1. Thinking of 1, 2, 3, which structure, once Cα extents along the principal axes in Å is computed, gives back 54, 42, 27?
2. By the measure distance in nm of label points 7 Å out along Cα→Cβ at positions 30 and 110, tell me the structure among 1, 2, 3 with the highest figure.
3. Any idea which of 1, 2, 3 comes out highest on relative contact order in percent (Cα under 8 Å, 6 or more apart)?
4. Thinking of 1, 2, 3, which structure, once helix-only ellipticity at 222 nm (-39500 (n - 2.57) for each DSSP H run of 4 or more, over all residues; to 500) is computed, gives back -28500?
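Quick note: the coordinates plus some simple rules give every number you see, no bench work behind them. Only a predicted model underlies this, so the values are computations on that prediction, with no experimental measurement involved. Cβ atoms are built from the backbone, for glycine too; each structure is taken alone.
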Structure 1
Amino acid sequence: MKKTKLSSTNQVNKTYLEDVCMGAYALGIIGSRWKFSIFFYLKDRPMRFSELKQSVQGITERMLALNLTEMERDKLLTRTVFAEVPVRVVYELTPIGMALTPVWDQLGNWGMQHKDIVSEDESKSM
């Protein structure tokens, strides 16, 4: 992932917004389109990389690895490496990651309601 210059206008604005608006700060952490799917599968049980790759439809290995790294950096999950041959790596949500469960559930419910409303409006206009 390309690094953003700290002095860029975009980065300055992002930093300011995240300092004054905790909602923007939270979305900066959980806002990627793949993190919701990764969370969806990890909330039930710890999983290996290959299990996640198989479960999260359409994600590339690179994007999965990148998002898992970001989620680990942000303390949403832990990565445990077992000294076995072959090496086994397991990802599991941390307590702070699990604390997002009601947020994700509410966001999913809102998304479903919004999609229904938009679909109704589109079918009426046809």
Structure 2
Amino acid sequence: MIDLLVHLFAFLVTIPLLATLLVFVVLKWKYTSSGTAFRKSAQWTAIFYVIAVDLILSDLFQFHVLFFIILFFILIAGLILVGQYKVKGRLLYGRAVDIAWRMFFFDFLCALCRPGCSDDDS
């Protein structure tokens, strides 16, 4: 049973777009609103994109960059909090984390889906 869960997790990290699509289909059936289903599927599967990008960059640079990803997330959330305070005069921590998490989803989705550079120069 543990092997099945490990293989499922590895598959979802390897192809996170498929995980997002599967979660979206299930949530679309539940909520019937495409917008709500997409936002929730993006929030729930963003971790697969983060892990996938960490694995790709750790293979590229020979060390894990998860610490820098977390640091970048905290920095982005802090900047969002500063902007909220200047505009609204109060801090909404949950909203800032949601916005930063959605930004991470789209950033890492773009990082995974952009055409890769090949090692061939021909």
Structure 3
Amino acid sequence: MITFHKNHVFSGVHMGIIYIVISGLCSSLAGAMLKLGANKKQYLSLIDYWPHVTAVGFYFVGFVFYFLALSKMTLTVAYPIMVSSAILFVMFMGAVWFSEPITLMKIFGASLIIAGVIVVNMA
């Protein structure tokens, strides 16, 4: 049987960071599902709305993980981490699933956001 102690590496703020990154991933997946639904030409039945329903599910799961993260860390730390992780996830999902280019300007912009999150967390 595996037990976790209070001094385990994945406790407190560390779990908060894991929760917040999962929240960002869920938000990104929801956005990708909405994009997939927006690309549909016509809706013939309720089954054709599965991307939209899936997006709502991802938003809900992301909300739960965001709530859990806020119980472990401050809002001023959690929110920037969630947004910056979501930006990175969306950039890669867009490239892989929707053939959107990853340009040098996108990489530069994402780098600036990540640098900003690091500065905010150091304050």
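1. Values: 1: 59, 41, 27; 2: 53, 38, 35; 3: 54, 42, 27.
Of the structures listed, the value fits 3.
2. Numbers: 1: 1.0; 2: 2.9; 3: 2.1.
That would be structure 2.
3. Values: 1: 19; 2: 24; 3: 33.
Biggest value here belongs to 3.
4. Details: 1: -19000; 2: -28500; 3: -25500.
Here the read-out was taken from 2.
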